[in-house]
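In what follows, structures are represented as structure tokens.
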Structure 1
Amino acid sequence: MSNTNRRFLLRERPTGRIEPSTFELSEEPVPEIGDGEALLRMEYISLDPTNRMWINETPTYLPPVAIGEVMRAVGIGRVDASRQEGYPEGALVQGLLGWQEYAVVSDAMPGFVMPEAEGIPVSTYLGVLGQNGLTAYVGMHDIGAPKEGETVVVSAAAGAVGSVAAQIAKIMGARVVGIAGGPEKCAWLTGELGLDAAVDYKAPDFRAQLAAATPDGIDVDFENVGGEIMDAVFARLNVHSRVALCGLISGYNAEEPPPGPRAFGNLLIQRTKLQGYIVLDHFHRIGEVSEILAGWMAEGRLHNRETVVEGFEQLPTAINMLFDGANTGKLVVRL
């Protein structure tokens with residue numbers, strides 16, 4: 001075990017894109033644990049669009065990360081030393097562990113002990129079998145609730161949440177259209193993932209592609225992006241359609257709040273149900289949902305892809321891959 005714990009602390013609140021100056025690398029002694037605590041050596045740190053929201057000054061569903069505080073993030077670590085029987089040495093633990101090489105968990109700052117199954121990489125429990133899978137399942141299965149034969153559109157469909165949500169819709173019998181950036185990602189959606197159509201939002205004829213892919217309109221929108229993409233989808237919603245509002249990533253780096261959707265009036269005309277949701281409200285279901293998703297993976301009905309960045313020091317630059325569209329599937333950093 002190293003004697004040093006490297007941590008990235010928030011130095012300043014970025015205006016627009018995250019820059020190298022946003023964080024400060026701090027080296028501190030590895031924490032010593034007391035009774036009721038366990039020390040984790042981090043193995044993977046999850047990078048998610050919500051990380052960008054947490055460093056804004058405006059509170060979201062969690063308080064902003066304070067200046068000088070370790071950057072908040074979900075991660076998985078292995079118990080290196082323990083004085084808490086709930087966290088045995090060698091166990092994998094997931095929680096809001098932050099951008100650091102060692103973290104302490106306890107009843108006051110808890111984590112979840114994760115199962116280990118042969119053939120399933122540890123990082124899978126941050127993605128399809130973790131918070132991203134739970135997010136996708138709640139949004140698609142519970143809120144979107146597509147019926148067999150309905151048309152479902154998923155934006156950011158090649159991302160960690162969107163790719164799972166789109167496959168869940170296919171399993172439920174829907175006709176699924178994914179929106180992604182570039183021919184390679186679109187080919188992955190219609191190839192390996194088996195979606196019925198894919199639309200390239202970077203193409204100049206994006207709206208025409210969307211219209212051609214949804215000739216009978218849209219019954220369910222799994223919304224990850226917002227902005228012009230959401231406007232185009234809203235304009236094609238059917239009567240009694242449903243929108244699961246998962247994220248609005250297109251505006252997370254905006255210096256000013258983005259304008260409201262220009263097609264908002266269509267929600268009234270089409271009697272659309274729109275529901276926003278936050279995965280933290282559903283964490284009590286993570287075991288139940290992970291078991292369902294793991295079963296579909298074992299049956300070959302649910303596919304997983306990850307973009308793994310090597311090295312703790314890559315965290316401040318790797319996070320921008322989310323906003324550049326440089327990742328396919330789940331984005332993690334391996335320490």
Structure 2
Amino acid sequence: MRNRGNCFDIIRHIAALLVLISHHFVLSGKAEPIIPGYNSLGGIAVISFFAISGFLITRSFIDSSCLKSYAIKRIARIFPALIMCAFVMVYVMGSVPAFGGGASYVTTPGALIDFLRISVMGRADIQPLTAGLVFSESLNGSLWTLKIEFALYCVTALALVLVRKPLVPLLMILALCVVYSACSASQHPLAAKLAIYSIVSIAFWTGSLMHFLRQGLYQRSTNMLVTIAALVIMIVAFKVGLTWILATISFSLLTLTLGTILTDRLIKSRFDISYGLYLYAFPIQQLVINHAGLGFYQSMLISAVLTTVFASASWVFVEKPILSYARSKYGSTKLQASEAVAGS
């Protein structure tokens with residue numbers, strides 16, 4: 001299917017900035033803005049990311065000329081920018097003595113291990129830099145979503161290569177609802193983490209399901225009905241149990257109805273720095289908050305500016321050239337036309 005216009009690029013950039021704002025509270029030791037009984041501002045933005053991803057990745061797989069083409073483009077989308085971000089965190093930020101690093105760190109095998117671990121979506125636990133920070137668990141706590149995202153890319157291929165019908169994402173959503181319910185009632189140490197993974201995966205498969213029903217989303221009357229249904233689900237979510245499941249489905253549907261009914265007249269696929277914003281915001285905020293000596297809102301503004309600079313450099317020098325090469329060499333004509341608008 002050729003794209004008929006959407007505003008997913010704008011939504012993703014806004015969502016990335018909302019994650020930055022939400023994290024700034026946590027990284028400053030303040031309470032993160034939340035919807036009572038549900039999720040944080042940043043968490044809702046992540047749900048929007050996953051819903052859009054499910055929609056576009058399903059299209060990417062269906063439009064791909066072969067499984068190899070799909071796999072190469074998915075790898076090209078995730079890893080080059082991640083590897084560069086890992087290099088910047090370990091060997092650029094880690095080389096600054098004022099941040100707790102220096103030659104005594106970057107020249108050791110430990111730095112190389114940190115770089116390799118982060119490059120394959122491991123924890124960004126860079127001890128010389130995180131020691132003494134307000135949030136000392138990780139230099140880049142945003143990276144946890146990447147392994148879930150990439151796993152969903154793989155599951156999408158495994159599932160849809162067998163059956164390309166809306167029944168597949170629907171069954172995935174139902175299975176994940178069961179998993180979430182079981183985890184929320186469990187005391188196992190990993191239950192809470194698995195519950196969160198289930199929630200973002202529900203958003204992804206909601207996006208995938210709506211791709212199969214996309215004809216309706218691009219029709220104003222049907223789009224309005226889905227929007228109303230999503231709002232009703234939202235109200236019900238806070239009146240009964242299953243708030244996390246129902247509210248997640250509702251936010252996912254609202255993201256997709258908004259994204260498909262509006263046309264982007266601003267970005268128009270000329271650039272996509274949303275991934276770079278997501279990658280670089282957390283470590284930059286960590287260092288600015290803990291070392292710049294600025295007030296809360298001043299540090300947020302400086303962090304946003306610096307993150308935009310790093311994200312733009314990532315897009316221009318890493319993401320765009322590699323994605324262009326992958327699409328030109330491994331993408332079908334139909335896929336290239338589709339992805340050129342989607343930015344997937």
Structure 3
Amino acid sequence: MKTLLHASLLALGLAAAGAASAMTITDDLGQRVEVPHPAQLIADAWYTHHSLLMTLGSGNCIVVAVNHPQDWPRMFQVQSSLRQALQAHGVDAIFVPAGDPDAVSYRQAAIPTLSMQFTTFDAMQRSLLATAQVVDTAAAQRRAAAYNRYLEMQIAAVTAKTAALTSAQRPRVLHIQSLHPLKIDGSATLIDRWIRLAGGQNAAAQVTGNMKEVSPEQVIAWDPDVIILGAGAGSLARSDYAALFSGLKAVRQHRVLQNLSGVFPWDRYGTEAAQQIQWAAKQLHPELFPQLDMVKATQRFYQSFFDYPLRPDEARRIIAALPPISG
């Protein structure tokens with residue numbers, strides 16, 4: 001699939017007509033890229049970045065996508081135009097993840113190529129602003145500013161309740177990204193940040209980085225108070241570790257939680273991370289957030305940032321970590 005995408009992008013890039021004007025954008029790696037003004041046909045080769053364009057109200061600009069409806073059904077439900085991706089005659093710009101080896105050939109084919117990367121909320125806010133510059137519409141600029149304000153408000157509101165918690169009051173949380181193989185998320189990650197904001201401690205703080213493979217013995221040694229399973233990790237009770245991990249405190253006290261997934265997994269690097277902060281805080285400290293209604297908060301978010309009127313039953317399925325109803 002990667003090879004096919006690469007070939008398609010090169011063909012589209014070579015077929016693209018020159019724009020009447022251009023602007024220079026600085027991408028997340030500090031590289032200055034000349035982009036057609038405005039960029040209306042966008043290829044997005046980073047799985048996470050689709051949600052940023054959708055948040056800007058510019059998901060319909062994505063003409064080449066790497067995500068698939070079978071993997072992220074809600075993304076394609078909310079942004080139905082993604083089903084027509086790869087039907088364009090050219091692209092104005094392509095977003096790629098930092099370190100993508102294909103970026104060199106895209107640039108050689110004269111496709112404006114922006115490398116995107118963020119591992120903190122501040123960096124995600126800057127990335128959203130840079131993306132809005134590429135889209136170059138007043139609506140996208142307003143939406144980027146509105147989202148960044150919303151994210152800051154959620155961080156401030158949650159922090160106001162959790163900042164005074166003592167170490168003893170902060171449960172040790174292990175975020176398992178994958179059960180097969182067994183991978184966790186450590187420190188210096190967005191995951192570590194929302195765990196701490198929500199009033200927890202990262203049980204795997206001694207490990208640095210995302211999706212780090214660990215032994216089951218290490219998990220047993222950590223013995224976390226709470227385990228949060230990544231949206232695609234599957235069920236711990238039905239995994240090969242069910243018996244081995246049965247003595248863990250989190251398992252014995254029924255504190256194994258399934259993370260939520262909407263347009264993109266809330267726990268990782270999409271814009272729904274703003275919702276993750278609230279959800280995690282309510283899970284770890286329900287007594288501090290008795291008035292927080294995640295169903296209503298999710299409905300408001302989808303309306304405000306995806307222009308999607310999420311029904312209450314759809315929102316409840318998200319909060320229950322259930323897939324959307326097909327059809």
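Every number here is computed from the coordinates shown, using simple stated rules; none is lab data. Not measured: the values here are computed from a predicted model. Cβ atoms are built from the backbone, for glycine too; each structure is taken alone.
When FRET efficiency 1/(1 + (r/R0)^6) of positions 118 and 230 (r between Cβ atoms, R0 = 35 Å, to 0.05) is worked out for each of 1, 2, 3, structure 3 gives the greatest result. Work out which structure the value -22500 belongs to, where helix-only ellipticity at 222 nm (-39500 (n - 2.57) for each DSSP H run of 4 or more, over all residues; to 500) was derived from one of 1, 2, 3. Going through each structure in turn, the value belongs to 2. Set 1, 2, 3, criterion distance in nm of label points 7 Å out along Cα→Cβ at positions 22 and 238: the highest-scoring structure is 3.
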